[in-house]
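Every number in this text was worked out from the coordinates using simple rules, so none of it is lab data. Keep in mind that what you see is a predicted model, and the values were worked out from it rather than measured. Cβ atoms are built from the backbone, for glycine too; each structure is taken alone.
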Structure 1
Amino acid sequence: MGAPNVLSMARKLRVEYPGAIYHVLSRGDRREAIFKDAQDRERFLATLGEACVKACWQIHALCLMSNHFHLVVETPQANLVTGMKWFLGTYTSRFNRRHKFSGHLFSGRYKALIVDGSGNGYLKKVSDYVHLNPARAKLLKADEALRAYRWSSWPEYLKSPAQRWPWLRVDRLFGEYRIEKDSPVGRRRLEAAVEEGRRVEKGADYKPIRRGWFYGADELRRELLEQVEVKAGKFHYGEELRESAEAKAERVLNEEMKRRKWGAETLNDRRKGDPEKVAIARRLRAETTVTLEWVADRLRMGTKTYLAHLLYWQRRNEL
């Protein structure tokens, strides 16, 4: 994985790197419909196909609902932001022109969850989440097969390769289901497995997908956080920024403890107002953006109010 680009866009960071996979979700402005009829949905899919050619995207899963869409997209060229700008802008223009509307179609910024594509089941879980949306929304009867919902990539998975959308990539999901061949038998096995997952699924299983910025192994999360620039600006926020700050703070703390030859239990053994702890706290506050509460808790220094008091009097004594 190459070093990710951290784009400083209004309010939230976007982490991009070659080969990144995202679960993208975007809703209509004021939660209004983004599709009026089947023709709009066909136009959306055609526009997505154009975006895939322009940006070299690979789509692993999608589902079109009435006022939002889900998209699992892989970006070989680290270009999610530029690709989405063209895609959403072009579809909005086409939608408005057809219906004689003007203005925004989508609400704010789309959500983009980074998905670990290492083959350890994270892509499978996210793709299932997307494909099972019509069932969760009760757009299908209990005994109706998931393939009956037309506006999803799921029916495409069950077709022969020659009949599918050319920009849909199915091999990763087949692989995560341990299905070696994209054949009639393999597709029947895939459908049976997904339908069984539909039967036993629980809403809590998808909580990590609905929240946060990343879904995958801790090792990859740490690797990304180590490369995220904390200096993105005070007008930005998000889980990425908070976690990257905490990762940097942990590195600073480890340096200070190693320099003092402190062990894991030393922070518990020393008193809350220990001058050495105060010195570490000052460095953490000077070199990272973690909160007083985080520092006080991590250094075992009591409350953030007590820590603020210690730092204030040390600064005052130095004057």
Structure 2
Amino acid sequence: MARKLRVQYEDAVYHVMNRGDRREEIFRSAHDRELFLETLGEACAKTDWQVHAWCLMDNHFHLVVETPKGNLADGMKWLLATYTSRFNRRYGVVGHLFSGRYKSLIVDGSGNGYLRTVCDYVHLNPVRARLIQPDQRLSDFPWSSYKLYLLPKGSRPPWLRVDRLLGEHGIPNDSAAGRAEFEKRMELRRAAEDGQELKGLTRNWCLGSEAFRKELLTQVSERAGAEHYGEEIRAAAEEKASRIVGEELRRLGWSQKSLEQTRKGDPKKVQIALRLRRETTMTLAWVAERLRMGTRTHLAHLLHWHAKKES
């Protein structure tokens, strides 16, 4: 069965999301939310995860988690299965609680602001959902890690790590003054929230610099199999194909302009197209467009006649 590829490595950072089956509630009460956090704490003890942010809504949750041991999949399997079992036992029901596999966005944790972006997204989720009134503070929402950031060190669970997010906000110390500054900045951030800056964050597969993205695509290319699917698989295939085109252009001494100026059926273009079809999964339409060879139908005819000539 086709499945999403999970890219895992030591010290990776992820934004993890999951919804209830058929968008039904996964938290019916405060007790359920406390049970989930208790279960999350147990998962962290088992896996050595460090949580940077979390938010619990009625029918879904958000986590920003760092995995020092590269074990996201094993930890999530235990977390979701254990909470489901405890939830079902509490309400006397059976069956799935969550909708399919969880989503995980890989985050560049190099300190360049991407962790801050995703943690702010999680902490501002109640604002976007209009669960906080204009006269309330962001910390009035009880079911996110934000309010814990405002508490002294000893008042937080040991698995919640705050120093990296504070650092990306330019706050050097986890002190009373530092926490007050963090609250001030988040309230200003909340007032400016229009959803546009973070639009599409939950639909992507990674968040980071271009160099970070390329490193991940190399990992995906090495690990992906025929049973995998997903946007990252397509992106990795396109990255590999673009690399091959670059190699061929350098071998021929061509530039991108050379592709545009050379006729569609040039034998050298046909050879590049053959290599792309042999070594990648890119479509005829993609190859035809990238090599400036006309339509996919025209390229198909060129490859057909080449094969016939070679046979």
Structure 3
Amino acid sequence: MAASLLLSYSCLAGDGYVIRGKVTGIISGYVTILEVNENPETVHETLPERVRIVDGVFTISGKVKTPGLVFLKISTKTVKLLLENAAYNVNADLKELNSSHIKGGPLNDQFNDYLKSETGPLDYASKHPDQLIAGYLVQHFAREYQELQKGYAPLSLEVKGSVFGQAIWKKLAAFKTTEAGKDMPDFTMTSPDGKTFSIKSMAGKVVVLDFWASWCGPCRDFIPTMRKYYEQYHPKGVEFVAISFDDNKDKWRKAMEETNMEWTQGIVEGGFGPDAPVKNLLNINSIPHVIIIGKDGKIAAWLNFYMKSQIPEILEKL
């Protein structure tokens, strides 16, 4: 089954996708495709223009670089679609419209089965290791090394060879370079006054690296907590550095003014896109993200969004 899905995707990849709809209850409006902000990858090279709905009928088309989750907005309703280069049909009344009314695209059909199951993503993947959706779920929901290992192991050879399986393999390889006890990889960033500095320039100190961006709401929400840690541990010699993944320096500067962070600020080149060098070097899949470096220059902790509460405990040990 998974092999046929992969073949289906490869055959359709050159043709793009087409979504045709007949949705009653709409006199006029538009259809728009929006990418999910939480996606670590950009699904489209360029998003298609919105399309007008006429008497409930519409056709919207485009092409994705890689399968991924998007929002399909039909008039006033927004539904999730796991989009690949395939043909889709939508037939429903606007009041009742939900994701299950989008038919076509084998990957999205599997995605809807997963949603209906009301099962945790990693549990569902372990029970359907031969389905391509299992690779997608492991890639996007396994956040720690052990979860990735456990999720990857049972996947079929076809799924391991898919775009999702290859992404998981890259994550596993990256984790080996960022686990506690490994030397902290060096990289360069730019300060607000335009000067460059590197991780190695802080050698011999305990350093807390807080990765964020102006557009990241949870990152900005975490700043007051980070300020408490700074006020508590900076007098003890701990250095704090906020490292921005912004690709727009003007927005970065504006956000710094708004948040008024007292500690060291830097920005890295490449933003947070799929090919961002620092993001990939450090295996950072989501922000806010914190890495703590010991005086020996080794990684003491690699903390994703769900692990940040461990910061005081780790600093106390260091």
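When distance in nm of label points 7 Å out along Cα→Cβ at positions 58 and 74 is worked out for each of 1, 2, 3, structure 2 gives the greatest result.
I have 1.9 for distance in nm of label points 7 Å out along Cα→Cβ at positions 186 and 298, calculated from one of the structures 1, 2, 3. Which structure is it? This value belongs to structure 3. Set 1, 2, 3, criterion mean count of other Cβ atoms within 10 Å over residues 50-57: the highest-scoring structure is 2.
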